Structure I
Amino acid sequence: MTGVLVPRGGAAGVAAARHPFVARMPVPAATELGALDAAVEDLRARTAAWVAVSPSERVAILDELLAAATATAGEWIDLAARAEGLDPNGHTASEEAVAGPYVYLRGLRLHRNALRQIALTGRPRIPGPVRTRPDGRVTAQVMPVDTVDRLTWLSVTAEVWMEPGVSAEGVEATMARAYAAPDGGGVCLVLGAGNVSSIGPLDVVHKLFVENRVVILKIHPVMAHLARPFVTALNPLVRRGFVRIVYGDAVQGSYLARHPGVDELHITGADVTYEAIVFGTGDDGRERKVRDDPVLDKPFSAELGNVTPIIVAPGRWSRNDLEYQADNIATMLTNNAGFNCTAARVIVTHAGWPQRGALLDAIRRRLAATPTRDAFYPGARERYEAFRATHPTAEPIGLPVDAELPWLLIPGLDPEASGDSCFRVEAFCSVVAETPIDAPDRATFLDRATAFANETLWGSLNATLIIDGRSAREPATAAALDRAIADLRYGTVSINHWSAVGYGLGITPWGAFPGHTRQDIQSGTGFVHNPLMFSRVEKTVIRAPFRAWPKPVWFASHRTALALARRLVPFEADRSLRRLPAILALALRG
């Protein structure tokens with residue numbers, strides 16, 4: 001996801017100049033430096049008070065947050081859609097409902113439920129079994145959370161895999177450490193992301209309720225049009241003095257990062273932004289990085305993007321299978337106009353699979369059927385043109401107008417060309433590549449595709465693996481699939497569903513695979529979206545059917561997506577069963 005202090009290509013604020021309706025939106029002025037000092041001082045005075053807030057009192061605050069976000073959800077969706085050049089009453093506005101208020105409300109509710117359990121027993125309850133795999137690694141099933149999840153996320157499961165060395169008996173001891181052994185608290189600067197509207201508020205919730213930090217949230221300039229719904233949604237925390245919201249660009253971000261009253265930082269952004277903060281810029285920054293001599297040496301968690309692989313295991317697919325998976329994969333690119341750290345970037349196929357060409361053709365058709373989108377994020381056109389210029393086989397798809405960009409498919413890349421920009425640079429626009437890997441059989445393909453993803457592709461945030469049920473049950477393939485899941489060095493590994501689900505489920509920790517150093521930060525360090533408060537997470541593994549039914553609401557072709565999403569938003573706040581019949585009826589018509 002995108003940067004704050006050093007946006008990828010170009011200055012922030014481009015969207016406001018391009019879209020006249022954005023220019024009419026109320027956008028706050030940058031916060032003056034003196035006001036930043038005052039905000040930090042206010043928060044420092046409240047650090048001990050926050051640590052002293054009991055779990056039951058925090059439950060009450062989370063109830064208030066749920067009500068506040070529900071009240072502003074309509075405005076939130078409307079403004080978010082307009083800022084991206086979307087008709088707020090049009091089909092694609094469903095993305096803003098799902099990735100904004102829906103995901104945020106689900107996260108709030110799950111944190112509230114966890115705090116209720118802490119108030120009763122001292123730690124959250126793990127929804128499913130804790131198991132020890134044959135290789136000794138321990139997993140905790142966290143999805144489905146409850147009966148409603150079983151009805152609305154049919155046959156979808158998720159496990160949290162613990163770091164090596166954690167025993168099944170020791171998992172509970174890793175949970176809710178900030179409550180079992182609280183420290184003195186502190187002030188955390190959250191540098192909000194500019195691409196998905198729920199990121200900043202959810203990062204605030206994590207730092208407060210999981211890590212016991214009061215928060216100063218700097219809204220990304222590209223998200224400044226959402227200032228009013230953000231202020232409303234977070235008001236229960238702002239009113240109590242536990243959160244301050246400020247605005248601005250690199251000036252405000254740099255000032256706060258180095259402020260002596262700020263104890264630690266969290267960013268959802270770009271690796272270059274992280275490095276600019278930690279080591280500085282220019283030749284001096286590069287030299288400092290080489291010798292690991294930071295200009296900023298504070299605790300710093302970060303989620304910094306990914307060249308996301310979509311590994312497609314060969315099988316004998318029907319025409320409907322091909323069309324479904326083309327829809328699945330194309331949606332992974334087109335959602336949010338490609339401005340996602342989870343967007344499909346490299347489709348990894350079996351070179352000898354007889355249906356490889358048919359799948360690529362189906363993806364082309366699906367992309368052609370999906371309207372092109374405004375390139376609302378700064379620098380998108382420059383990045384797009386750079387990829388197109390260096391890849392003669394690139395295929396622009398769609399008929400863009402004005403500020404829109406075509407979808408760009410780059411097929412047939414040589415997997416041995418490890419330095420190819422498609423493998424090493426996150427495009428962060430409407431670009432996806434495909435690379436075929438030779439293998440004598442499906443099991444060997446899975447082994448080689450796993451090695452390719454681990455060793456050649458940049459980043460370690462999330463990966464998707466698509467495999468049909470018949471193939472997955474074949475003994476040699478089943479063993480290879482288990483190896484792939486275990487060996488993929490990604491913070492989220494998703495089978496058949498888009499790995500972005502790991503961000504949206506709210507119960508699954510979200511972050512890079514552990515082990516990156518500040519000199520090689522790649523996708524970042526630390527996990528958020530962690531209401532069960534595990535402290536020794538290695539990865540999340542999500543499993544879904546080869547063809548989900550009903551069609552997932554995020555699919556670009558979903559016919560009732562907006563109406564369904566607007567009903568899902570209040571449902572996530574109150575989980576009223578009276579809402580389910582209308583939700584299920586819309587889901588079945590998708």
Structure II
Amino acid sequence: MAEKLFTEFPPVTTEQWEAVIAKDLKGADYDKKLVWKTPEGFNVRPYYRAENLDNLQHLKCAPGEFPFVRGVCTDNRWKICQSVEPDSRGTKADNALILDVLMKGADAIAYRVRGEEGLSDEDFDALMQNVALPCIETNFKTCCGNALKTLKQVAGKVKRDALAADEIQGSINYDPLRRLTLKGAFSSKTGEPFALAKLLVETAETLPKFRVIAVSPYIFHNAGSTIVQELAFGLAMGSEYLSQLTELGLTPDAVASKIKFTFAVSSNYFMEIAKFRAARMLWANIVKTYGATKKCSAKMRIHAVTSAWNQTIYDPYVNLLRGTSEAMSAALAGVDSLEVTAFDAAYAASNEFSGRVARNTQLVLKEESYFDRVTDPAAGAYYIENLTASIAAEAWKLFKQIEEKGGYLAALKEGFVQESIKATAQKRDMNIATRREILLGTNQYPNFTETLDKAVREGSKPSCCCCSAKKEESSRMVEPIDEYRGAKAFEELRMKTENQGKAISVFMLTFGNLAMCRARAQFASNFFACAGFKVIDNNRFATIDEGVAEALKSKAEIVVACSSDDEYATAVPQINEKLGGAAITVVAGDPACKDELTAKGITHFISVRSNVLETLKQYHKELGI
């Protein structure tokens with residue numbers, strides 16, 4: 001019999017833990033200090049114990065068992081996917097790129113089929129030349145008008161080459177609800193969108209592992225939604241397809257087995273792991289409710305793509321770190337396939353280097369870190385299991401709200417989906433502006449000396465998706481949602497500074513208490529560098545006169561007084577007077593003497609309470625930028 005670990009330590013009750021915490025808090029509010037109030041609508045405790053698992057029903061299933069919270073399979077072998085964009089040189093060049101990507105570690109490709117007419121049969125054959133379809137997953141990003149043609153070309157190749165149809169894995173991403181959500185209208189090229197969806201499902205019957213209906217919750221993430229909103233609206237989209245297509249005569253099993261979900265995965269590490277586990281559980285129950293009888297029909301097919309919303313064009317190599325963390329979440333959560341977005345995707349087409357690094361991120365997770373050797377390693381973790389339950393509960397609550405409105409289509413026409421996401425996006429924008437949400441290298445710890453070359457500035461994309469690039473206002477059925485990147489406002493501010501053609505200098509006038517002046521100089525330096533201003537930092541001046549003399553010599557447009565609150569009352573008015581209007585005088589901090597200083601004409605203060613974005617915009621205005 002195995003010996004239990006740590007038996008030499010006496011057990012500690014929750015009451016004992018709470019008593020120690022209360023003592024350490026010294027009367028401070030427990031909830032305010034230690035409880036995380038998430039944007040998703042639930043609170044997270046500072047710690048969890050075994051007793052917090054007692055009422056969680058989803059713990060009773062194993063990997064591969066309904067409701068698949070622990071994965072749809074007993075293993076964790078996800079596909080490494082890489083997107084391939086059409087080359088101007090033609091499909092032979094595209095074919096060479098596909099083969100190169102597959103030879104270098106990818107085992108799934110996602111090829112964009114452009115234009116309503118799609119590819120000719122000759123071009124399709126050239127594209128798929130020497131591509132072993134049974135060995136890889138082949139996905140086609142189609143426009144609504146070319147989805148059926150592309151599917152028939154896949155089926156035709158399988159038949160001509162006498163391939164085993166049940167070995168062909170891949171998808172056609174026909175998703176009219178996505179197009180409606182992003183552009184406000186269905187495609188005018190396809191006729192009745194759900195009739196075409198029915199035809200696609202029927203045509204794909206000969207390819208049992210080929211999915212033809214796409215559900216795209218990632219678009220909500222890329223519009224600034226919460227994790228709960230992304231999940232709930234995605235489930236509502238999937239339910240809408242089930243509802244529409246079963247009404248047209250298809251069985252729930254036939255529809256569900258042809259649906260593939262594409263979720264974003266953000267840097268919220270543990271929450272994202274929990275999201276995917278909750279998604280499988282909720283979808284399995286939705287499909288069961290529709291009357292599906294086959295176990296495989298209730299298995300959610302999940303493709304994950306790392307976030308485009310949090311990518312930045314400044315300090316872009318930080319995107320590599322974000323992508324790695326996000327890939328880890330998706331892999332540990334047991335997604336079926338994963339694409340790591342290239343670090344330069346926000347401003348450029350993926351090249352050999354950025355594509356290779358993105359691909360190798362996953363290869364390292366598999367080949368060196370062995371993430372594929374363990375199925376659902378998060379199982380039993382008190383924190384993640386409770387997150388899974390909380391996310392599932394909140395997403396289900398929101399999903400039921402949508403169903404009560406008549407389903408996803410009705411909720412979209414009413415504006416409920418758009419208004420919900422817009423409200424969340426506005427909160428997130430405010431959090432970024434005030435640094436409650438950090439985008440490293442953009443609104444915190446920027447690279448002081450970085451400037452963008454012209455190609456990057458002109459190539460930066462405010463949107464993540466080609467479908468939202470042009471809104472057809474005249475034919476809109478609904479108000480579309482807007483995809484954007486969270487860093488966009490700060491990036492536009494910094495680009496505006498760069499476009500001046502000359503540096504705007506900010507001088508740190510450090511004096512007095514060494515610890516305080518250095519801490520506040522560091523804070524102020526990071527603050528102003530977010531706008532692309534040139535920072536002139538200094539260790540500490542022996543006297544105010546010495547500091548002012550150096551500030552005037554530097555010809556800086558802004559001079560920041562950096563010291564302790566105690567020294568500001570007398571020193572700052574002297575600094576302001578000695579500068580004589582040659583520069584804007586700014587106080588680093590929110591001192592008790594603020595009212596007194598304001599009365600003496602000092603009106604510029606920066607602190608942790610400042611709205612960084614709006615404050616920097618105000619300095620732009622005052623400097624005539």
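Laboratory data are not the source of any read-out in this text; all were calculated from the coordinates shown. Just so you know, these numbers come straight off a predicted model, no measurement behind them. Cβ atoms are built from the backbone, for glycine too; each structure is taken alone.
Things worth noting here:
- Of the structures I, II, the one that 0.70 was derived from, the read-out being FRET efficiency 1/(1 + (r/R0)^6) of positions 144 and 216 (r between Cβ atoms, R0 = 41 Å, to 0.05): I
- Of structures I, II, the largest value of distance in nm of label points 7 Å out along Cα→Cβ at positions 368 and 400 belongs to II.
- For the set I, II, ranking by relative contact order in percent (Cα under 8 Å, 6 or more apart) places I highest.
- Comparing Rg/Rh (Cα atoms, Kirkwood Rh), for residues 112-407 alone across structures I, II, the highest value is found for I.
- Structure with the greatest value (metric mean count of other Cβ atoms within 10 Å over residues 56-63, set I, II): I
- When Rg/Rh (Cα atoms, Kirkwood Rh) is calculated for each of structures I, II, structure II comes out greatest.
- Mean count of other Cβ atoms within 10 Å over residues 280-287 - highest-scoring structure of I, II: II
- Of structures I, II, the largest value of distance in nm of label points 7 Å out along Cα→Cβ at positions 72 and 496 belongs to II.
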